[in-house]
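These notes open a run of structures that come right after.
Quick note: the coordinates plus some simple rules give every number you see, no bench work behind them. The structure presented is a predicted model; accordingly, all values stated were derived computationally and were not measured. Cβ atoms are built from the backbone, for glycine too; each structure is taken alone.
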Structure I
Amino acid sequence: MDALQTGLVMLSSFILLMVIGVPISVATGIASFIAALMIIPFDVAIFTAAQKLVNGMDSFALLAVIFFILSGIIMNNGGIALRLVNLAKLLGGRLPGSLAHTNVVGNMLFGSISGSAVASAAAIGGVMSPLQEKEGYNKSYSAAVNIASAPAGLLIPPSGALIIFSMVSGGTSIAALFLAGYLPGILMGLSVMIIAYIIAKKEKYPVAKKVTLSEGLKVVIDAIPSLMLIVIVIGGIVAGVFTATEGSAIAVLYSVILSICYRSLKWSDVPKILIETVVMTGIVLFLVGASSIMSWVMAFSGIPAAISQAVLSVSESPIVILLIMNVVLLLVGMVMDITPAILIFTPIFMPIVTQIGMDPVHFGIVLVFNLCIGIMSPPSGSALFVGCSVGGVSIENVTKPLLIFLAGLIFTLLLVTYIPAITLFVPKLFGVM
C-alpha cells in the first residue's frame, strides 16, 4: 500500500473516531495502529506500536512540560493574577477602553507565567469581566477582547508548546525558541489592543482615573516578584546556567515560595493542585505517546515526503507554500487542540520547511502562532468556550466582534510569517542561533 492510501486510511479512521466521540489521544493511537496494519503484519504492528508509545513518553525533555504545568497551576492558586492585573491597569490605564487594554496586558503577563491560554482566559477574564460590565462595556466586546488575547502568553516564554515543538522537530534549541517568541507574542497582544482601542474610541468607553506616583510604584513593586519568575527561568536558560528542564523545576520551587510569601497557598490546596497536575500531565504524555505511533507510521510509509512533494508541485514559490501551510494550520487549529496539532503536523511540514530554506526556529513560532489563533476561533477553540463562560455570553453573540480581532491576528501572523527578522532578531541578538 502506498503513502497516499495509508494516509487516507489513517485520516478517515481518525475523523470517524473523533465524530463518534473518542478522545483525541485514543483516536490518534487507534487510527495509527489501523494504518500500520495496512503495511506490516499484526504481530509486528502491535509490538512496534507498544514500543513507540512507551519510547515516545520516555523523554527527559518532557519533564520540563510537567514542571511548567505544575508551576502554572500553583500560580493559578497562589494570588498571582490580581497583582498582574493591577500592573496591567497601570500599563494600559490612560487609553480609551482602559479596562480592555488591562485585560490584554494581563493575559500576556499571566499567560506567559502560567503557560495556559485557558487559565489566562479564566483567571484574568474572571477578574476583568465584572469590572468592565460595571463600567458599561458591551459584554460581547469584553469577552472577545479576553478570548482574542488569552493565547498570546503561549508564545511568550516559558512555553510548554515550544518545548514540545523542540522535542518533535529533532532538537531545535529551546533557548532560541523561547527568545524568538517574545516579539511575535507582544505583536499578537498589540494587534488586539489596536483593534480594542479603535472600538473603544468609537463607543466612547471610559479612561481609568489617573494613578499617583506612589500608587504606581506600589503596584510595580507588588508585581516584581511574579515577573522575576520569567527573568530567572529564561535568563538562566539563555545564559546556560541550567537547562530548560532544570529551569522548570526552579519555576516550581519559586512559585511555591512566592505563594507561601503571599499567604495564598494552604496545605488543603496541595492535593487539589497535585491531582490537577497529574491529570493534565497524563493527558499530555499519552498524547505524546500516541502521536509517536502516528509519526512512526507516517515516516515508515513515506507520508511526509509524499505531502512535501504534493505541496511543492503546486508551486516552487516560498510565498505560496507558506500561505498554503498557514491556511492548513489555521483550519487544523480550529478543530484540534495545540499539543496534538504540534505533535502531528510538525513531522508533516518539517520536510517542506527544510526544502524552502525556512529556519526551524521561525517555523516553530509560525506553527504555534497559527494554533494560538485556533484556540480562540469557532467552532471548538478551548479559550473561546472558557472566555464565553467567564464573560457570561453565548458563542453566537461573541462571534461577530471576535471576527474583527481574528482578522487583525491573521494580519499579524502574515507579518511574522513573511518577515523572519521579527522572529529571529532577539535570539540572534543574544547569540543563541
Structure II
Amino acid sequence: MRRLAAFALLLAAVPVLAQAPDPYLSRVKKLLATTPVIDGHNDAPWEIRENREMPRDVDHYDLRTDLKDHDTDLARMKAGGLGGQFWSIYIPGEVKDSGYARIQLEQFDIARRMIAKYSTEMVFAKTAADAKRAIAVHKFPSFLGLEGGHAIENSLGALRIYYDLGARYMTLTHNVTLDWADAAQDKLVHGGLTTFGKEVVREMNRLGMIVDLSHVSPAVMSDALNVTESPVMFSHSSARALSDHPRDVPDSILVRVKQNGGIVMVTFVREFVSQKNQDWRLARNARRRELTMSFGGDTARVRAAMDEWAQANPEPVVTLADVADHFDHLKKLIGADHVGIGGDFDGTGGEHIQGLEDVSKYPALLAELARRGWTDAELREVASGNILRVLTANEVIAARLQKTRKPSTKTIDEMDRAPKM
C-alpha cells in the first residue's frame, strides 16, 4: 500500500513538473516590463479600411474587444509586451482611380483617429523623445510609417506634407516599380534610383524621415545607402541568405547597413523566413500556370486540380525557431545593435508562423533568443533600443541639415525627363 501511495504521489506531481515556468520566458517578461517592444510594421489601419462589416469605421473595429479574426488588439498587445508600434499607412501601388493622395490621406485619417480613440492607452508619437515619455508613464507610443513612395506622386512637396501629418518613415516602393525607383517584385526599369529618386532620399534626410528599404530592389538599396546621410531601416524584411526571396536583404547589403548605422527589423512572413516554404510557393505557382494553360483558363477545373495538388504537396510548416535563425544570422554578420522586430501583423492575410500567431507572442520569440545565448542588453536593443537610436539619429542629422539646406524644389521632369543636350 505504501508503494501504491508513493506512486500516486509521484503521478500527482508530474503535471506540476510539466508546468514549471520557463526561466527564459520569465526573464524576458521581466525585461519587457521596462523595455517593451517597438514593432516596425503593423497593417491594422488597412484592416480597418477593408473591414467587411463596417469599412473605415474606427469605432466598429474596436481594439478593446477580442479581435480573434485579426492579429492585434489591446489585450494581446499588453500580453505581448508590445509597448510601441509603427502603424503602416499603406495604399496599393496599383490604385489608379483618382491618384494616390485621396486614399493616402484617408489612411492617415484612419490611423490618427484610431490612435485618438484609445487616448488613455496610446500617444501619437513623432519623435524618439515622445516614445520614451510615453513608455515612462506606461502608455503606447504610436508612430506612422508610409508604405510605398508612389504615395508622393513624384512630388517632394507632398512628401513634406506627409511628414507634417506624422509619417516618420517611408518605404521607397511597395510592390510596383515607380518613375524613380525599382521595386523588388516588379520589373527592374531604372537599375536602382534615378536622379530624382536620390533627391527623394536627400529630402527625407533633411526632414528626419527614415528611409525604409523594405520592398525595394538590391540596386535601390545600394543607391540609397550611397546617398543617405542618415541611418536607414528595413521595417519588415529578413535575411536573404536563409530564404532567397526578393523581399529579403542580401548579406552584401546587410554589411552596409551596419556601416550606415541602420537597422533590419526581422519579419514574420512564411516565405520570407523559410526556403522550403518559398520553394513550395514557387512550385505551386508554376503548377497553377501549367493548369491554367492546359484547361484554357477554366477556373473551376484549375481550382479543383490545385486542391488535389495541395493535398499531395502540403505546405511546409514555418516555426518561431525559423524566425530566430534569422536573428542569429543577423547578429553573427552585423551585430545585435542593428536588429529589430517588424512582425507585419495584420498584413499576412492570416498566414501565420507557428508560435507567432499574433502580437501576444513577442515574449516567446525573445525567450527563444535568450535560450540561444542572447544577453539582456542585446534583447533590450532588439526590443526597442535600436529603432529608437535610428530615429534619434535621423532627428539629429535633420536638425543639422536644415540649418544649411532649404526644402528641395526639384521636380522629376527637370531631373529625370529633361532632354539630353
query = Given a computed value of 3.4 for distance in nm of label points 7 Å out along Cα→Cβ at positions 360 and 392, which structure among I, II does it belong to?
reply = II
task = Compute mean count of other Cβ atoms within 10 Å over residues 256-263 for each of I, II and report the one that scores greatest.
result = II
message = To test your reading of the models, identify which of I, II gives 26 for relative contact order in percent (Cα under 8 Å, 6 or more apart) when calculated.
response = I
key: Given -26500 for helix-only ellipticity at 222 nm (-39500 (n - 2.57) for each DSSP H run of 4 or more, over all residues; to 500), calculated: source structure among I, II   = I
query = Can you tell which of I, II yields 21.2 when mean projected area of the Cα convex hull in nm² is derived from it?
reply = I
